[in-house]
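Rule-based calculations on the coordinates, nothing more; no lab input. Not measured: the values here are computed from a predicted model. Cβ atoms are built from the backbone, for glycine too; each structure is taken alone.
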Structure 1
Amino acid sequence: MPNEVIGEKREGSARIRSSGGIPTIEETYSFLVRADSKSTSRFSVLATAGLPIVNVSASSYGLTICRTKDATRREDQPDLWDVTCEFSSEVEEGQDAGSGQDPESDPETWIPVYETKFERREEVVTKDFAGSPITNSAHMPYPTGLVIGRFLPVWEFYQIEAATITDLQVLNRCEVVNELEFRGCDAHTLLCTVVSSVRGYYYGAARRLTQYRLCFNDRNWKHKRLDIGPAYLDPGSEGSPCGVAGGWSAYKNCEGDVINGPLNGSGGKATFGTGPAIREFEMYPKVSFATFLRS
């Protein structure tokens with residue numbers, strides 16, 4: 001028969017201490033376990049079904065999480081083990097990829113712990129926050145767009161992966177955008193880069209530990225340009241450029257000078273007062289993040 005938790009023992013303790021100025025609750029629970037044999041391994045005893053799981057199980061009041069689990073075998077009855085579990089409400093910084101996971105499960109299935117940061121980036125915008133094109137009072141675009149600074153949220157995390165993941169596979173995950181919605185973020189709004197990827201011996205087996213970085217841009221990661229040019233597609237002109245009916249006509253002002261005029265996104269003149277359309281160009285490969293990131 002498998003190891004069995006006979007029950008929770010009467011002894012226990014609790015205390016409150018200060019950690020960085022924050023009150024921290026700590027509790028101790030004790031259990032009696034009967035092993036299936038006198039030669040049962042120590043790890044097997046710690047993994048007995050029914051015992052709290054480190055970094056997963058909460059106390060009966062839900063205020064603390066199991067942090068340590070200690071098993072001591074009785075000398076006079078070697079099939080009996082006294083197991084002590086310590087619970088704490090303290091939040092630790094710098095937790096690794098396994099935090100909050102069942103240590104007895106496969107590390108290659110653990111959900112990474114996402115750390116949120118912010119970074120400052122400069123961005124050239126072609127519309128203001130009200131959605132109006134950035135043009136002069138005559139509705140003509142400026143030679144350059146408006147450069148603004150933005151704070152973009154960044155998620156960094158580690159993920160334990162199989163050792164069979166090749167370096168080429170890792171390289172193909174760097175500087176790519178999400179093809180589909182991921183973690184509630186629309187397609188093309190997440191830019192994934194690989195910070196580091198190390199093949200080594202983790203949690204008892206050969207595995208790969210990879211650090212990823214996701215930067216979220218709610219305006220997507222496509223390159224944007226004002227749709228302007230010295231010519232427009234004119235159905236009434238001669239010629240047929242690129243298979244389009246009609247031809248090009250020079251964009252001229254009232255005095256007959258050729259200018260860079262606003263276009264409507266389809267090659268024609270923009271309606272007066274609306275400003276130029278915005279053209280978007282995909283600058284990064286599209287990948288389904290769900291094929292390699294766990295969330």
Structure 2
Amino acid sequence: MRAISLGHLTIPLESVPNLSWQLAIGDTVLPDDQDVAEQWTYHDDVNVTCSFSLDFEDALSRLKLPSGSSLGAVMVARNSGTPIVLVSNVLPVIGGQQELYFSVPADQLSGTLSLEFQIALTSEAGPDAHLLAPRKAGHIVFRSDRRLVLEGTAPRLPMLPVNFSDHGIPNASGSLWWLRLMTRDLYASASSAVWLWMNVENKSIKAMLDNPDAAESEVWLQFLEIDFLRQLLREALSHDDLELTAEYPENSLGSALSGVVRLLGESVDYVRTRYKDDAGRVEAELQAKIGD
């Protein structure tokens with residue numbers, strides 16, 4: 001539970017007893033104190049249940065709200081690896097013991113999952129509301145947080161499982177992966193700017209994602225890492241504003257692209273010229289650097 005100062009009265013933690021979180025990777029429920037999803041893969045939804053109890057009339061009294069006021073509970077999910085914010089349906093708060101369920105789909109997950117349970121006013125308080133009472137619909141009166149690190153057996157490249165046929169690619173099952181640059185802003189977070197779309201319609205790719213520890217999957221992952229950096233190099237050399245002397249933020253797109261170029265030379269222009277002369281040789285050198 002975080003301390004909040006919102007300019008209006010809020011519900012204290014002791015007024016929401018029996019507040020508990022249950023997190024599950026697919027159908028596998030995690031222990032209450034586990035904050036790292038060691039067995040998560042890119043096909044697994046994270047299913048969240050937040051249980052709470054509330055004396056509704058006592059809550060309205062503490063908030064100095066009239067008896068006709070209404071409250072709602074909602075869950076908000078954010079990922080460190082994407083800019084996407086997901087919000088559950090609103091559960092009307094009626095008092096007593098209640099549960100709010102939210103399923104975060106696998107294709108919206110990356111990095112660390114941050115969950116926030118909120119109770120908020122869902123109706124206007126009216127002109128006669130107390131000066132310190134929450135007044136507008138959406139005013140948050142209670143908040144609780146939970147985090148889950150999505151690590152473990154999942155490959156740690158920025159992968160996202162996608163059906164390529166949904167994007168109009170003919171004979172989609174033959175495609176492997178697709179590097180998507182969501183922005184060319186060099187100061188943007190690399191984890192949100194660079195994505196590898198993995199074609200789950202390809203049998204080899206699906207098998208790799210389902211069982212990344214298999215020997216065949218390890219070969220695919222090595223090949224994927226080489227091709228990923230090769231495509232990053234291509235993006236770096238095509239970016240007119242990239243400079244190795246610039247001070248890009250840590251973990252930014254500019255930092256990631258500069259890092260690939262530095263493996264091959266001391267300036268973008270030098271590597272760009274060499275790439276134009278003999279792209280195959282430069283890519284072979286990059287392979288050697290990765291495998292060294």
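If distance in nm of label points 7 Å out along Cα→Cβ at positions 14 and 46 is computed to be 2.7, which of 1, 2 is the source? Let's see the in-between values first.
Details: 1: 2.7; 2: 3.2.
The read-out was computed on structure 1.
Of the structures labelled 1, 2, which one yields 13.4, 38 when Rg and Dmax of the Cα atoms in Å, for residues 166-205 alone is computed from its coordinates?
Working: 1: 13.4, 38; 2: 12.6, 36.
Of the structures listed, the value fits 1.
helix-only ellipticity at 222 nm (-39500 (n - 2.57) for each DSSP H run of 4 or more, over all residues; to 500) computed as -8000: which structure among 1, 2?
Working: 1: -500; 2: -8000.
Of the structures listed, the value fits 2.
Of the structures labelled 1, 2, one was used to calculate distance in nm of label points 7 Å out along Cα→Cβ at positions 110 and 230, giving 6.1. Name it. Walk me through the intermediate numbers first.
On the way: 1: 6.1; 2: 2.2.
It traces back to 1.
Give the label, chosen from 1, 2, of the structure having the highest value of mean count of other Cβ atoms within 10 Å over residues 70-77.
Details: 1: 11.4; 2: 20.4.
If we compare mean count of other Cβ atoms within 10 Å over residues 70-77 over 1, 2, the biggest value is for 2.
To test your reading of the models, identify which of 1, 2 gives 77, 41, 37 for Cα extents along the principal axes in Å when calculated.
Working: 1: 106, 44, 26; 2: 77, 41, 37.
The read-out was computed on structure 2.
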